[in-house]
1. With distance in nm of label points 7 Å out along Cα→Cβ at positions 253 and 285 computed per structure, which member of P, Q shows the largest figure?
2. Can you rank P, Q by mean projected area of the Cα convex hull in nm² and just name the one with the largest value?
3. If helix-only ellipticity at 222 nm (-39500 (n - 2.57) for each DSSP H run of 4 or more, over all residues; to 500) is calculated from each of P, Q, which structure is the one that comes out at -8000?
4. When mean count of other Cβ atoms within 10 Å over residues 29-36 is compared over structures P, Q, which one is greatest?
5. Once mean count of other Cβ atoms within 10 Å over residues 61-68 is calculated for every structure in P, Q, which label goes with the largest value?
6. From P, Q, which structure was FRET efficiency 1/(1 + (r/R0)^6) of positions 309 and 341 (r between Cβ atoms, R0 = 25 Å, to 0.05) = 0.70 calculated on?
Structure P
Amino acid sequence: MIGLTQELAAYVAHPAFDDEEAACDVARTGFIDTIATMMAGCDEPVVRIMLAHVGSNQSPAEAPVPFAGIMLPAAQAACVNGVAAHALDYDDVALSAHTSTVLVPAILAEGHLLDVSGLEALRAYVVGYEVWAELFSREPDQYHLKGWHPTGVFGTVAAAASIAYLHRLPEAQARQALAIAASMASGLVANFGTMTKPLHAGRAAACAIEAVRLSMLGLSSASDVFEHPAGYLNALSPAGRVDRTRPAAGLGKTLRIMETGLSIKRYPVCYSGHRVIDGVLTIAERENLQPAQVGGVRVTIGAAQASMLRNHRPQTALEAKFSVEFAVAAALVARQVGLAQLSANFVARDDVRGLLDKVTVDITERPCPIDPAFSYADRVVIDLIDGRSFDSGDIRFALGNAKLPLNAADLRQKFMDCIAAGASTTGARPGADAGLYGRIAQLQRLASLRQLFG
């Protein structure tokens, strides 16, 4: 019987797209959102650190870092761009992870070097997404509770699938590349709220390119790395209940990218708190609440969400991104949770800090059947000092979720806001203009990725 590793390699070498146009539409959204957040995050300290780290090794110049106006070796460009895209935690979400923030930087870098078309870049995204979804779908338990950050863990293998597709690797070399990538995959939840979290995304994109190149040079790897008892899936599995033997019969036929899609973030904080923010904002705006009126806020979320929102009294803006207490406080104080609120000064405000201890967290055990990292629904109850209470009821999906998507105008507005945020801190950068949105929006018609950033 053909094993999972070989099935994945066969798909990468000979992908089938049941509804290519619709699938590429979803992929294009991923490119729009990732390039937007990449530009917005371009001047974050972690990006400056990464640029300094790679600055001594800029040859050969194979791929652009558009916000810095430089060319780097493809793997390094993918790493820097991936870090920038994930630095603000504003990038899109799917499969309990940030799929685009790994796939897009890897494809942009190696695709630039190979001079592929925009359509081929979109197809490569779909290939990577489908491999990611196939592997992720086999685990019934929550990776975050075990300590794994799926963005880094699954992104490395999925992006390797995308890059192997771009190179048109035959099955044997595609299998080797996927297995090499499997040994490079990592990322720990313990590093959430630090600069190392965005590094997970950048390193996953870079390792994907390296894995493919190593395979092309002849580096050997296990032919059964995904299904082996001591292989990738079993090693990662929180409780050893992962399904390593089920045939991947539907791979490429019923596209999971059409079923699951992409969820676009409206707030630059951990997605685990987005439904809570929606609930607080809805109540606060409807009732015209002032922070001084609030006696307490009770939020109900899932266990994995609570594990990610680990910073109960954040001291820095990075820590605040992973704090449900801060999310509630910002929503009450500023009536928004945006880039302006993710600053050291705002986090340190007395009125913000005074609300942190008023937030209590309850755990619901009912999981979401679509994404097990989340509860079926979140809930917010705001108790006022005067005895009144306001209950959000069950909040099933955050605004911007794939099941409650942004419209085209809102997606474009987020893109423009992100471009403006990047330009405000670094000045004008190559490609950071309104024309860039138009080129990405028509990516399937672009003859070469080299035309993307002008």
Structure Q
Amino acid sequence: MRPIVVQGGRVIDPGRGTDDVADVVMLEGKIAETGRGLGRPDDAIVVDASGKIVAPGLIDLHVHLREPGQEDVETVASGAMAAAAGGFSAVCAMPNTDPVTDNQAAVGFIVSQAQRAGRARVYPIGAVSLGQKGMQLAEFGELVGAGAVAVSDDGKPVVSSHLMRTALEYARTFNIPVADHCEDPTLAAGGAMHEGLVSTRLGLKGVPAAAEEIMVARDILLAELTGGHVHLCHMSTRGSVELIRRAKEKGLRVTAEACPHHFTLTHAACEGYDTNAKMNPPLREPEDRDAVREGLRDGTIDVICTDHAPHHYDAKEREFDDAPNGIIGLETALGLAITELVGGGLLDLPTLLVRMSAAPARIFNLPGGSLAPGSPADVVIIDPDARWEVRPESFHSKSRNTPFGGRQLTGRADATIVRGQVVFQRGD
């Protein structure tokens, strides 16, 4: 493995709170040193990062890679490549595969597929319940032993409060979070989008904000009861943000994530019955979008994730009610965050990198999120001023289901380095 020297970039290390023009030297898959005027090891690959941002690789705590079961829309390999192209050195794969990732063998399969792909790291998330049926807990110890970094039934809520309590208590033994999809299924039943003026105008059954907020409140109460760590997935409403803010004021072990589509779009994107704007939780009202942005600004919401959810073109080309939920996001997340949050004056670049790198590593106890000597050589080089158009046909993902096609963005990954090897370089 040849050494890599990244020279002359603005090195932002959110893990240590440093921000300065410097060089980064990587040896044997680790960060060797950072600083000005460092020596160049023999046979080193030299990367000129002048005018660019050099930072720890981004980490996405919430993706759906569809393998096994739906390899026609995404595989571990294609998803890991899309992640690298988006600046992500690591992603966490949700367990709603076919079969469900609820046992050692299933976790081991994803680990081996990711190693074979050799792109972004892929950390499996095991299921909370066997088959994601919400009846019986999976064996968390076996899942963690095989490589799972958290448990979740995402795609489905953990409806039973008793099961959720037991999961939080059991997960404490292994020091892992329980990531929950917060949705009251009886309130959300039959809903195709957010319940509001737009759903009324389109004649579509809506999902009220309360469907999310009821489960957020319950999970916070159970985290207080058990002392367990609950991680709240894809928050979308102003009420949820306020509940999380109060929980953090009480010092509870509650963390939360938000997605670019929820801090960028509103339910107005569903006008014209555009199924690429259909997702769960649904796009909400402008006041909800603004509350999510404020939550990211003040740290109430800890991390930005994508909820990358590939679907085949034919599946989305149905009537709005019948189309599946979800959009892809790995290759647009960084550009949307820089354009909307940094460009909008809500976050500066160091804080954005906390939300997309250091905080995800800390919350799920993952390697990365820092450029300190000895840290993994997982690095992203970002051109913060690059102006580009979202062209889904050029994505590395197998799927194209995004509402952002044709949008002009600023900022994107130029190169991604994982384990001390360049796994993506713009233009190659």
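Values in this text are rule-based calculations from the coordinates and carry no lab data. In this text, all values refer to a predicted model and were calculated from it rather than measured experimentally. Cβ atoms are built from the backbone, for glycine too; each structure is taken alone.
1. Details: P: 4.5; Q: 3.6.
Biggest value here belongs to P.
2. P
3. On the way: P: -15500; Q: -8000.
Only one of P, Q returns -8000 for helix-only ellipticity at 222 nm (-39500 (n - 2.57) for each DSSP H run of 4 or more, over all residues; to 500), namely Q.
4. Values: P: 26.9; Q: 15.9.
If we compare mean count of other Cβ atoms within 10 Å over residues 29-36 over P, Q, the biggest value is for P.
5. On the way: P: 22.5; Q: 26.1.
The maximum falls on structure Q.
6. On the way: P: 0.95; Q: 0.70.
Source structure: Q.
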